[in-house]
1. Quick check: 1.4 is what I get for distance in nm of label points 7 Å out along Cα→Cβ at positions 48 and 64, calculated from one of I, II. Which structure matches?
2. Compare distance in nm of label points 7 Å out along Cα→Cβ at positions 56 and 80 across structures I, II and report the one with the greatest value.
3. If relative contact order in percent (Cα under 8 Å, 6 or more apart) is computed to be 24, which of I, II is the source?
4. Here Rg/Rh (Cα atoms, Kirkwood Rh) has been calculated and equals 1.03, so which of I, II was it run on?
5. If helix-only ellipticity at 222 nm (-39500 (n - 2.57) for each DSSP H run of 4 or more, over all residues; to 500) is calculated from each of I, II, which structure is the one that comes out at -10000?
6. Thinking only about distance in nm of label points 7 Å out along Cα→Cβ at positions 40 and 72, which of I, II has the largest value?
Structure I
């Protein structure tokens with residue numbers, strides 16, 4: 001076996017931080033609407049990607065082809081290079097991404 005070193009290709013992504021129930025529900029709703037605009041709402045009758053809000057605890061849930069992914073308060077929601085959405089913990093986001101200058 002040969003182990004090689006690789007570097008992640010520079011790509012630009014879109015992301016928004018989900019702040020959940022912090023007295024700023026409007027911002028959390030805006031993140032939900034952004035994701036829903038692109039992949040739609042979860043349809044319980046199928047396994048297609050979509051987004052929903054858990055009515056019990058207010059977490060956003062993104063259904064991906066790999067399964068349901070819970071978005072916790074403070075997580076970043078990323079729209080990837082192929083239009084897919086997924087959550088990312090703040091510390092991983094900070095270590096991986098930097099703002100793009102306008």
Structure II
């Protein structure tokens with residue numbers, strides 16, 4: 001078994017841009033989808049506060065960090081590329097911040 005993995009980290013909003021709370025079911029369905037696809041998912045329960053600017057408007061976010069360690073394959077990257085587009089629609093966001101980097105599991 002290859003021990004080369006890629007970590008994908010997503011910052012999911014806890015509130016829509018209008019300030020209304022995102023339903024726990026929406027977040028739960030997102031975590032379930034990732035667990036079903038990759039076998040495991042982790043998230044931090046402490047909110048991450050962020051600010052960003054778009055089109056001259058400043059947005060303030062409360063975010064949840066979601067972590068998935070997936071095989072370092074083109075298929076994993078393709079999944080997350082498509083998943084990001086689905087998340088932007090699901091969470092009604094201009095952007096979803098997602099980072100990735102190689103990791104080695106010991």
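Computed from the coordinates by the stated procedures, all read-outs in this text should not be read as laboratory data. In this text, all values refer to a predicted model and were calculated from it rather than measured experimentally. Cβ atoms are built from the backbone, for glycine too; each structure is taken alone.
1. II
2. Working: I: 2.7; II: 3.5.
Between I, II, the highest calculated value is found for II.
3. Computed on structure I.
4. Answer by label: I.
5. Working: I: -6500; II: -10000.
Computing helix-only ellipticity at 222 nm (-39500 (n - 2.57) for each DSSP H run of 4 or more, over all residues; to 500) on every structure in I, II gives -10000 only for II.
6. On the way: I: 3.1; II: 1.7.
Largest value of distance in nm of label points 7 Å out along Cα→Cβ at positions 40 and 72: I.
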